[in-house]
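A.B. asks: The next part holds the structures, each set out as structure tokens.
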Structure I
Amino acid sequence: MTVAAILLAAGESSRMGTPKPLLDWGGQTLIEYQIAQLKQPPVEDVVVVLGHRAEVIRPLAERAGARVIINEVYQGKGRAGSLRAGASAIPDGTRAVLVLNVDQPRPHSVIERLVRSHQQAENLISVPLCEGKRGHPLVLDGWLLPDLRTVRERTQGMRALLERYEESVAEVPFESNIVLLDINSPAEYKKAKESYFEQVTR
């Protein structure tokens, strides 16, 4: 009965112009940083899903201690295929599953608080909330693994799953807007990097 994390990092980073997992984040690559933040209690298993530039990113992810799954059909398919691949690598009986995109950097303090809150309240789905907006990561009860293994982009993927169980979604309040950070462009990357490290080093 473990807590597992799925880190989605298969995209082409077309708007960024360079692979997001390889961006500098505090003196290391973004993917190495995020795995290090995830691979601490209460998370016990980290699965990284790669696609674009997997041959370059894989050694970094494995050295950081993650299990790597390759999504061979990542191009133009959205995140649903990567989510299915990651969920399929997580064993039945897993207590909770955290889902995060590599372009949404989060410190361990956020991850730990969200997972602990999820466990203590025995929620089906937990999401962070800041400034009236839902952020990331999501934490789902292991009971939802079959749903994660069958999500499809054409049926709105994770969004449809959240809508299906909307009455069971618990919002966990956070004061820090770190839970809302999302990096898609060079301008967003620069702004997010400055904001992020200013907050985590306070």
Structure II
Amino acid sequence: MDLIQIPFILKLVFATHNTNKLKEVRQLIPDSFELLSLEDIGCFGEIPETGTTLEENAKIKADFVSRTYGLDCFSDDTGLLVDFLDGAPGVHSARYAGEHKNDADNRAKVLHSLKGAKDRSAHFKTVIHLNLKGDSHVFTGIVEGQITESEYGDGGFGYDPVFRPKGHDKTFGELPASIKNDIGHRGLAVGKLVDFLKNWR
């Protein structure tokens, strides 16, 4: 009798409460991986992000889950870095306009801060920290672009409606998810993560 081969499913926790991020990453992770959210493992509180860099914050969150729950985990931290603002909002991107973390207010503050500025260059950066079977790995994705003078499009989330990636005439808020996933900072970082996981076994 032939043995039935049961595919090995790797369970990974994505240390985020952000449903938009989770949805976006789930579209990129192959079916051979089961992606769990913080809610799936019973972690409902906010994990303090006390780092001064995106790299530090990503590590802090992944280490918290691995240490507390004993699970393989990856975490990301993403920031918008605007040249005219000396790299702000950067690590404070989610709370740029206050602790209430309102996307519309954050975008409004960036646009107001750049009012009249000729240099509107910026880049998105995503850093992923992976803890897997006792080893740690870091993956980075960066996309260059410009901050627009107004908001365009209602797709995506965060700063997407005010960021026009280099080589495109539409903002991330206007571009379809398929294109954004291909060229976007998170898509690039997750792509490196997925490539690593495929070769890990």
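A.B. asks: Tell me which structure, out of I, II, gives 34, 28, 21 once Cα extents along the principal axes in Å, for residues 73-152 alone is calculated. Don't skip to the answer; put the middle values down first.
C.D. replies: Numbers: I: 34, 28, 21; II: 50, 27, 23.
Comparing all candidates, it corresponds to I.
A.B. asks: As an exercise: distance in nm of label points 7 Å out along Cα→Cβ at positions 89 and 113, calculated from one structure in I, II, equals 0.8. Which structure is it?
C.D. replies: Working: I: 2.9; II: 0.8.
Among I, II, the structure yielding 0.8 for distance in nm of label points 7 Å out along Cα→Cβ at positions 89 and 113 is II.
A.B. asks: Have a look at I, II and say which one yields 17 for relative contact order in percent (Cα under 8 Å, 6 or more apart), as calculated.
C.D. replies: Numbers: I: 23; II: 17.
Label of the source structure: II.
A.B. asks: Which of I, II yields 1.01 for Rg/Rh (Cα atoms, Kirkwood Rh), as computed? Each step should come with its number before you reach the end.
C.D. replies: Values: I: 0.93; II: 1.01.
Of the options listed, only II reproduces it.
Throughout, read-outs are computed from the coordinates displayed, never taken from laboratory work. Since this is a predicted model, take the numbers as computed values, not measurements. Cβ atoms are built from the backbone, for glycine too; each structure is taken alone.
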